[in-house]
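Asker: Heads up, there are several structures right after this.
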Structure P
Amino acid sequence: MDVARLVELNAAYARVIDTEQYEQWPELFDDPCLYKITTAENVARGYESGIIYADSRGMLQDRVSALRKANIYERQRYRHIVGLPVVLGRADGTADVETPFLIVRIMGDGKMDVFATGCYRDKVKENGSGALRFSERVAVCDSSRFDTLVAIPF
């Protein structure tokens, strides 16, 4: 698994969120999978819980459905700036990968703020057709403070 393919996977991931094509987001994951947003402080303390937690593609699809139909939140969107992935190890066809991110939040009135910084800690593998998919994506945020509802996936 080369770094160029991991860059493409991360670019596709950021694009579906930044362009609000949320229905495509679960397709970037294996099933079952793990998706979690947590903080560096929680990781350091060994806390497993997350701000968002899903352990199947179905749960990711439910998240999208809730985002589209049920959640009420101030109009906003994201722009991801994703760094280069580093492969930390490989075992049994799965790569352990860490990738830094910065997310800018753009509000409906045009105001922009740095919303989150951190790193993705991923387990990535090829599916049966040779495409890379996340079996795990844990977004570890540098700060534990969020000034609004975390509605959109990181």
Structure Q
Amino acid sequence: MKQKVLFICVHNSARSQMAEAFLDEICGDQFEAHSAGLEPGTLNPLAVEAMREIGIDISQKQTQSVFDVFKSGELFSYVITVCAESNAERCPIFPGMAKRLHWSFPDPAALIGTREERLAGTRKIRDEIRARIEIWCDEVCAIETVG
């Protein structure tokens, strides 16, 4: 049975959406990924574009509230917050027995500069998220194989 993983950031508009998509792509045979935000906003168009460039379409994803997920009673094996350290105190705590992890990534919405500069910054964050998930999938899969 697949383990459920919930990625949480403040708006569920970029980081948690990218993490969810990468987990599905990299080790979706072992995990079922979900994402949510403290204050769900709208999808970040630069995140959508950065993901599309590498062949992943998140344009149809809906943002959702962490409280709605909590109220649904769904249980997760892992809850991973992907907020930046600067707003970690606003990163929601998800109740339950899940293993909690915190991976700090900068917020693409906070990037400044021209559209091209912000897109370049978003690509960098995207690649950091993918690299972190690749490492984590290797670690978790190795542990579960041995265990």
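Asker: P, Q: which one has helix-only ellipticity at 222 nm (-39500 (n - 2.57) for each DSSP H run of 4 or more, over all residues; to 500), as calculated, at -7000? Show your work: numbers first, answer last.
Answerer: Details: P: -7000; Q: -13000.
Source structure: P.
Asker: If you don't mind, another one. Check the numbers for mean count of other Cβ atoms within 10 Å over residues 20-27 across P, Q and tell me which is largest. Intermediate values should be presented prior to the final figure.
Answerer: On the way: P: 15.6; Q: 21.1.
Evaluating mean count of other Cβ atoms within 10 Å over residues 20-27 on every structure, the highest lands on Q.
Asker: So if we calculate percent of Cα pairs over 21 Å apart for every structure here (P, Q), which label has the highest result? If you can, show how the numbers build up before the last one.
Answerer: On the way: P: 43; Q: 39.
Largest one: structure P.
Asker: Comparing mean count of other Cβ atoms within 10 Å over residues 76-83 across structures P, Q, which is largest? Before the final figure, lay out the partial values.
Answerer: Working: P: 15.2; Q: 22.6.
Checked P, Q; max of mean count of other Cβ atoms within 10 Å over residues 76-83 sits with Q.
Taken together, the values in this text are just the output of simple stated rules run on the coordinates, not laboratory data. Only a predicted model underlies this, so the values are computations on that prediction, with no experimental measurement involved. Cβ atoms are built from the backbone, for glycine too; each structure is taken alone.
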